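Alright, structures below, take your time with them.
Quick note: the coordinates plus some simple rules give every number you see, no bench work behind them. Since we're looking at a predicted model, the values are computed, not measured. Cβ atoms are built from the backbone, for glycine too; each structure is taken alone.
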Structure P
C-alpha cells in the first residue's frame, strides 16, 4: 500500500509539473487556435462530456470542438459521424490539439497524463468487471492502449455505417483489447514508464501531423 501511495504521489507531482510546463509552452498557439476557431466555426469552442474516472465517479471531460453541432450527440465516434468533422477539426484531431483542454482535468486531479482513456458511463455499466480493474489506474490523456491501438481502432470504427454498428464493433473488438493493454500498463506502472509513453505520444503526434497530413 505504501508503495502504491508513493507512486500515486510521484505521478501527481509529475502531472502538475507537466501542466505548468505545457501551459507556458502552449498558451500562445492555443490562444491563436481559439481565435481561428471562433472566426471560422463560431461558438461553442469546447466540447464537454461526461466520462468516468472510476465506477460511480463521473466527471466532465473537456476537449476542443471538432464537429458540427448537428447530429446525434454522445457515443463513440465512428464512420457515421465522420461527415460532421470539420476541415479545421480534422487538423486539430491530427495534431491532438483537441486534447489540450484536458490539462484542466489533470490540474483538478480528475485525470493523469498517462493512463486508460476515460470511458463512457454506458460501457462502465455494461462491462463492470473489466472497468472495476482498469479504472484502478487514474485515467489519462494518453496511454499504452491509446498508443498501440489508435490507428487500428480508428480504422475499425471509420468503417461503421451507423451508431449501432459503431457500438457493436467498439464493445466487441476494442474494449477487450484496450483493457488488456491498460492492465499491462497498470501492472508495470512506474514513473519511467509514464515518461516513456509521454515521449512516444509526442513523437506519434509529430508523425501524424507532418507525415500523414495529406490523409487527414
Structure Q
C-alpha cells in the first residue's frame, strides 16, 4: 500500500496547530515510503529494530531525525549512539547508564525519554514509580544523557476509558520528575492518539495510519 499522503497532510497540519510532534513510524517500511514523506518536509521518523535503523540511516538523507522507539538492548546502544536523535524506550537504570557511557565515548549528549509502565499487559516494558525516583536521584551525574521527557504505551483494548486513565496516570507521573526543561510527553499511536492528546501528549507515534498495516 502506498503512503496515505492526504491523511498525512491532514494529520500533520492538525498536530502542528497544537504544537504536537508527529513521529512517522516507518519500521519494516521501504526507504521510498520514508522519502515520500521526507519530500513533503517531514523529518521525524521512528524505528523499532537496531539493524534496520542503521541501514536506513546510512542510505537516507543526513538531516532526518531518527527516533528509536522499540525495546533497546544495552549491547546494541553503541550501534545507534553516533546519530540517534531521541531514544524513547529507556526502561531500566542499566540501559540509561550504557547510553551515558556511549555518549561520553562520542563526546555526544544523547536525548532520552523514560518509558513508564502504565499498561495492564505483561508484554509491555517500562519503569515503575520507584525506579523513576531512583533515576531522578542520579540524573545530575549523567553528563552525556539528556532526559527530555517520558514515553508510555496504553493497553491495547477497546475500553477507551481504561486507555484514558492510563495516559492520565502517565501525565501525572511526569509532573513528579525534575526535568531541566518542559518535558516531552510521548504517548499515543495510530489507534489511540486523539485520547493521548486530550490527556496531555505533545508527541505521537503514528505508523499504520500513514504507511498501511505491516506484513
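Taking volume of the Cα convex hull per residue in Å³, for residues 91-170 alone as the criterion, the top-ranked structure out of P, Q is P, with the highest value. Sorting P, Q by mean count of other Cβ atoms within 10 Å over residues 27-34 from high to low puts Q first, with the largest value.
If log10 I(q)/I(0) by the Debye sum over Cα atoms at q = 0.08, 0.17 Å⁻¹ is computed to be -0.26, -1.25, which of P, Q is the source?
Q
Looking across P, Q, the calculation of Cα extents along the principal axes in Å, for residues 139-194 alone that yields 41, 16, 16 traces back to P.
When helix-only ellipticity at 222 nm (-39500 (n - 2.57) for each DSSP H run of 4 or more, over all residues; to 500) is computed for each of P, Q, which one produces -11000?
Computed on structure Q.
Set P, Q, criterion distance in nm of label points 7 Å out along Cα→Cβ at positions 35 and 187: the highest-scoring structure is P.
Given structures P, Q, which gives the highest value for FRET efficiency 1/(1 + (r/R0)^6) of positions 59 and 155 (r between Cβ atoms, R0 = 35 Å, to 0.05)?
P
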